[in-house]
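What follows is a set of structures for review.
Just so you know, all these numbers are worked out from the coordinates, no wet-lab data involved. Note that this is a predicted model, so its numbers are computed, not measured. Cβ atoms are built from the backbone, for glycine too; each structure is taken alone.
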Structure P
Amino acid sequence: MSWVVRFVRQTWWRVRDYVAVCRWQAAAAVSRARPDDFAGGSGRTVVLLPGVYEPWGFLLPWARFLDERGVSVHVLPELGVNRGAIPDAAAALGRHLVDHDLREVTLLAHSKGGLIGKLAMSHEDPDGRIVDMIAVNTPFAGSRYARWFLVGAVRAFVPTNATIVALAAEVETNARITSAHSFWDPHVPEGSELAGAADVVLPTPGHFRPLTDGRLLDLLVERLT
């Protein structure tokens with residue numbers, strides 16, 4: 001494939017990806033859904049963890065999909081748009097598990113949410129309430145593109161960031177993680193592979209559109225319902 005064809009194709013993928021994220025952010029902004037609307041299911045307990053600059057409502061497609069299948073879905077509105085430090089968010093997750101007495105929990109995370117989830121599994125879950133995590137397009141090794149940004153919320157993903165380095169050394173939890181990721185993610189050039197974790201490659205290109213990839217939804221049905 002020539003570089004011209006590759007450039008055009010990847011540009012089109014980027015456009016579609018950003019159209020999707022704009023649509024989901026807009027839907028989250030106008031939605032009247034409340035954080036506790038999806039917690040009434042009698043099936044598995046799932047906590048959703050969004051990525052950076054994503055409010056909990058950004059993951060409404062997941063919440064509705066799982067709620068329709070009887071899953072008890074919990075979210076963390078206290079994270080706001082998830083600009084805060086990863087350790088603070090992991091601590092908030094740990095408190096939520098205790099405050100709501102959640103057990104046998106599966107974390108379902110997008111991007112930064114997977115880093116929050118892994119840290120919580122390692123350091124904020126002394127009672128073993130979290131069983132496992134499915135992380136989608138999570139930059140477990142960081143992203144070199146984060147160096148281009150001045151905003152701290154994005155620079156937190158620089159591969160040499162202390163939290164990224166520390167999480168990479170925390171290998172004990174990897175066996176309880178499924179890393180599902182696109183074959184092409186423009187935000188995470190290092191990839192989302194995680195040693196010791198189950199690895200699922202999604203055929204939808206992008207960082208955001210894979211959230212509704214058919215293979216991922218099939219995986220959620222298989223694992224959570």
Structure Q
Amino acid sequence: MLSNGTDLLSLKNISQNYFQGDSIIKVLSELNFSVKGVKNIGIIGPSGSGKSTFLNILGMIETPTSGEYILQGKNCFGLSQNNKTEIRRKFIGYIFQNNQLLEDFNVLENIAFPLILNGESFGKAKQRSLILLDKLGLINKKFLKPGLLSGGEQQRIAIARALIKNPVLLLADEPTGSLDKNNSSLVMDLILSLTKKNKTTSVIATHNLEIIKRLDVCYKIEKGKLIEI
């Protein structure tokens with residue numbers, strides 16, 4: 001079972017290639033990465049450098065061309081799709097660039113959804129969701145559908161949904177990209193507070209240098225490899 005520990009995860013010799021006609025696009029090249037203990041980690045690099053691909057591999061959304069993903073001593077790429085899905089559902093939180101909210105659900109239902117998938121009653125899931133909504137200053141939006149929210153509000157809801165289940169690993173792709181300075185600071189306060197409280201390791205891809213300053217360590221993706229800066 002996935003749990004916090006001294007060796008949470010490691011990527012070994014990860015390469016990811018994409019094919020475009022007869023051409024091979026090499027995005028990641030024999031990349032190595034490991035996390036010991038609980039940390040907030042930043043990933044930077046220009047657009048197209050492979051930040052999103054890196055996060056997708058960590059979240060087992062993508063399988064790389066070659067390499068190993070060791071999670072608590074187990075090679076995740078050898079797991080069945082059902083086992084991968086179970087790990088993602090229970091232990092990994094995602095904040096996507098395009099938020100991926102459920103348009104037919106209201107705000108409260110969107111946030112509570114991961115808890116309900118994990119077997120929690122709607123009553124308890126609702127209570128926990130309301131607490132997060134209050135912290136984000138969106139309690140008055142709880143019954144609205146995502147389409148009635150601003151882009152910044154939608155992203156804050158997506159962040160709340162990712163954090164609601166207290167994940168062991170939080171993966172965030174530009175989590176404050178659509179927020180103004182004040183809301184960006186508010187959201188990072190919440191992310192860092194909850195990751196500290198729940199001993200969650202976060203990996204955050206961002207262009208925002210103010211976010212990078214608040215994290216424990218930062219890596220740059222360059223020529224398909226990770227370089228600590």
Structure R
Amino acid sequence: MCRIILADDEHLEIEALKIIIDKKVEMASVVGEAHNGEEVIQMNEVLNPDVIVMDIIMPGMNGLEVAELIKKKDKNKKIVLMSAYDDFEFVQRALRIKVDDYLLKPIRPEKIAKVLNRLIDSDNKNLFYTDELKRALNYIEKNFRENIMLKDVANYMKFSTTYLSKRFKKDMGTNFNKYLTQRRIEEAKKLLENTNISINDLAFDVGYNEPNYFCKVFKKLEGVTPLEYRCKRRKSSSI
């Protein structure tokens with residue numbers, strides 16, 4: 001399964017991309033959504049996606065700056081940049097950074113699907129995980145809303161916790177707890193944007209028994225409280 005992060009400061013653009021990927025791109029899953037450059041860098045460190053699809057024009061660091069930083073650390077990371085501007089300097093810089101594709105908006109669904117399917121079908125082995133890791137990630141995806149720990153995944157996999165911890169860190173580039181936390185926060189962000197569920201109930205729904213602790217973790221990762229995030233996202237989507 002190819003794991004994708006989408007980044008755009010326009011919420012509707014991300015939703016449209018998710019629909020295209022769901023319908024037209026096989027063996028792919030959107031594991032994170034970012035709205036600015038700093039969020040992309042943070043998610044890349046924690047989730048270690050196979051592909052990053054991001055707009056160039058975003059608040060704070062732009063997509064070119066983010067791509068350059070990420071490519072310096074991992075030249076094999078697949079990055080697709082999008083832009084509404086046919087700007088020669090943008091294109092030239094993207095070529096220097098060696099991004100994997102550059103798409104002009106508005107992007108036809110068939111075009112983005114073709115690009116992503118090509119990246120997934122490429123010979124780059126970094127896009128594919130072992131069967132063991134796939135099973136572990138699938139277990140986490142099905143159970144992250146519960147009070148799961150590393151030992152639960154290890155028991156399911158019939159591995160020792162020590163072996164699984166080392167293997168997870170090696171293959172994912174992050175440890176189990178950080179990955180689980182980021183996955184829960186990503187789910188929380190979706191619920192905050194798309195539902196009116198209370199913060200307390202939301203905390204329980206994404207795997208936290210203590211709402212206050214959930215709020216503390218959320219603010220540490222996102223820089224704002226869950227309620228502030230909800231208000232901010234809804235305000236921006238109504239403009």
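Assorted remarks:
- Computed 59 for percent of Cα pairs over 21 Å apart - originating structure among P, Q, R: R
- Identity of the structure behind 1.6 (criterion: distance in nm of label points 7 Å out along Cα→Cβ at positions 64 and 216, calculated), options P, Q, R: P
- In terms of distance in nm of label points 7 Å out along Cα→Cβ at positions 144 and 176, the structure with the greatest value among P, Q, R is P.
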